[in-house]
Structure P
Amino acid sequence: MLMQPSATSTFDRSYLVLAVAMYAIGLVMVMSSSMPVAERLFDNPFHFFIRHAIYIVLSIGIAAFVLQIPMSRWHQHSGHLLILAISLLIVVLLVGRTVNGSTRWIVIGPITIQAAEPAKLFFFCYLSAYMVRRRDEVMENVKGFIKPLVVFGALAGLLLFQPDLGTVVVMFVTTFGLLFLAGAKLWQFISIAGVGLMAIGALAYFSPYRWARVTGFLDPWADPFGTGYQLTQSLMAYGRGELLGQGLGNSIQKLEYLPEAHTDFVMAILAEEFGFVGVSVVLILSMILVVKALMLGRKAIQKEKYFEGFFAFSIGIWFSFQTAVNVGASAGIVPTKGLTMPLISSGGSSMIIMSMALAALIRIDHEIRLQSIQATAGYGKKGGRSK
């Protein structure tokens, strides 16, 4: 049961409970799923566990700093953050490190930055600010609806050069979800969403390796040692987990049968070791976080804090869709996209950015509560109903 914040509390402590729970589950699962591959690569079974623990500590420190930043600063500098996001995506194409055919990482000494992760958060910040400036235009004509799509198109183009279709899909869904919540006309939403879906379909069809993922997803057992290998191994992990799982540490698939077991497919190992119950617990925690973000967005809009409301909405949509794609890919429901499980999977850039987004939610909630407390205090001093 989550803690219920008191009426005089200046922030919602249940966000901290959710974060700590997901950090802890992620830390345990990264340790369990990564020990065999860490032993082979680094002669230290706890290599990825230690690195993940360091990233959690670093994420908490950065989130604590972000928590001190007023939302007005996010709003004021949204354009600068967008420029920074575009700059990072250009830099990674010029000097980024290439792994498995994808150029997604900027290496600065011991620090590795996945440029797509901050690009998502900064773009959503810019989009939220745009919704405030041009809300009437978005609601009334196509021009206001198209403008943010041009910016999205520029970012999507840079991401596809990496290539990183998964991030493009997440940004696409979040963008259209936010435009819809902002009041865009339904026919505009449906028509342009249809064009976007056809474009994503074409990108998959005309790219051999992407199309191989699609066909492998549709029938992974047709080529279990080729295009369907990763998915078949993941499905075997889910199958072995049954209701309660095999127990912590007893996964067979993590013995280097399942590639990326501690990153993109950590939920498969969790399913194998903790079963349906374990997966359900993680999904319930994620669902609570998403629902709280969406409810916070609605509350902010009602308080006429439109930027904060749209930003909370975008974070909620982003978290929910990325969770759905990660779990869906490992369970064979959608094609694999290479997206991390928020706050669970190993991945420093993702962990830090997700923690920053969570800190932004706490800050939004704090400012709304503070405004209400100050309004109540001011009303009392003016001789309202206070005695």
Structure Q
Amino acid sequence: MRLTPTLKAVAAAAVLIAATACGSSDSGGSSSSTGLNPPDLKAPSKLGKTEGQVNLIAWAGYVEDGSNDPKVDWVSDFEKQTGCQVHSKVAASSDEMVKLMKTGEYDAVSASGDASLRLIASGDAAPVNTDLVPNYKDVFGDLKLQAWNSVGGKAYGIPHGRGANLLMYNTDKVKPAPTSWSAVFDDAAKYKGHVTAYDSPIYIADAALYLKATKPELKIKDPYALDQKQFDAAVDLLKKQNANVGEYWSDYLKEISAFKSGDSVIGTTWQVIANLTQGEGAKVKAFVPKEGATGWSDTWMLSAKAKHPNCGYKWMDWIISPKVNAQVAEYFGEAPSNAKACDETSDKSFCTTFHAGDTAYWKNVAFWNTPIEQCLDGRTDVKCVPYAKWVQAWTEIKG
């Protein structure tokens, strides 16, 4: 499960968001190594007259018009300025996003990595002419033409925001201060019953990331591209960890409560959760361990069947415009994609806290991706374990 990571968004949406995977591997550049061979669709060379409306699929907290909170509204001004009336549907999972996009009834979607790759491969998502999105020029360079939003150097979306999966610990009860993910894997028995872990099959990648650094003989290059031997090693590590896990978290409000009560003293978290937990008086710290971390990134994608493509382009430009991107980032709890958004946040330290422009920080983040049989690391001599088997293994890991 992936919840919108702010108290406001959760209260407003009152839905659980199950994004089982979003983002990409830690290798930059185009995704040609994935073996994806999408249909030869063309992006427009120029925009036409706006169509009067746009139909969107989004995570809760991404398309706010003041109906959930009168103070949270970046849709109304868009409608006034463009004449495009916004109709949006909150999706509860990446699978739902893919299903809805296939209907042809929606113009754009705030896709997570597993959805984006599937939409590209099936021809449901169209390539995007970024020259027609003026604010794209100010998007952080390390979000452009990445493996989850491009194929062969062709953009298939507009980056929206990103976040990392951190290691959080109770500073009173976990000593000395940890520096490695070993604290929740090989050394987890020290905190038996008080370890917490993210409740999703994609968490297998966290184990793979740790093994990549600590078991070089496994030759793991990409935590989302695991052959059977590598996969089995990651699953085995997580089965051993299970004996020490007190709770797997999906509802981050429960994680905050667990760290406040002491039921959890160490485990995975998000920056926004760490901030809120500290704000409620818990003595915790969160950081990226020396092995790096997994993370997530979302992308606005245009439907290949869009009935209102011109309004769709206007929306993609609007949602990453500095002021709006700042509003969304603060409301949702993520690093904005537009560098100029950092001058527009109400909390002037927001972008520093969320490492928005810290290129070195993001180089240590392996963004979520959906494993497929064609190994994402480019290997052709073996088959990698596809995501469906990750789902099966996760059930076994949790017992």
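Please treat every number below as a calculation from the coordinates, not as lab data. The structure presented is a predicted model; accordingly, all values stated were derived computationally and were not measured. Cβ atoms are built from the backbone, for glycine too; each structure is taken alone.
Give the label, chosen from P, Q, of the structure having the highest value of distance in nm of label points 7 Å out along Cα→Cβ at positions 115 and 235. Present the calculation step by step, with values, prior to reporting the outcome.
Working: P: 3.7; Q: 2.8.
Largest one: structure P.
Which of P, Q yields 28 for relative contact order in percent (Cα under 8 Å, 6 or more apart), as computed? Write down the numbers at each step before the final one.
Numbers: P: 23; Q: 28.
That value comes from structure Q.
Going by mean projected area of the Cα convex hull in nm², which of structures P, Q comes out largest?
Values: P: 21.0; Q: 17.9.
Biggest value here belongs to P.
Looking just at volume of the Cα convex hull per residue in Å³, for residues 211-362 alone, which of the labels P, Q belongs to the structure with the highest value?
Working: P: 113; Q: 167.
Max of volume of the Cα convex hull per residue in Å³, for residues 211-362 alone: Q.
Here helix-only ellipticity at 222 nm (-39500 (n - 2.57) for each DSSP H run of 4 or more, over all residues; to 500) was calculated and came to -24000; which of the structures P, Q was it taken from? All intermediate terms of the calculation are to be shown ahead of the outcome.
On the way: P: -24000; Q: -8500.
Here the read-out was taken from P.
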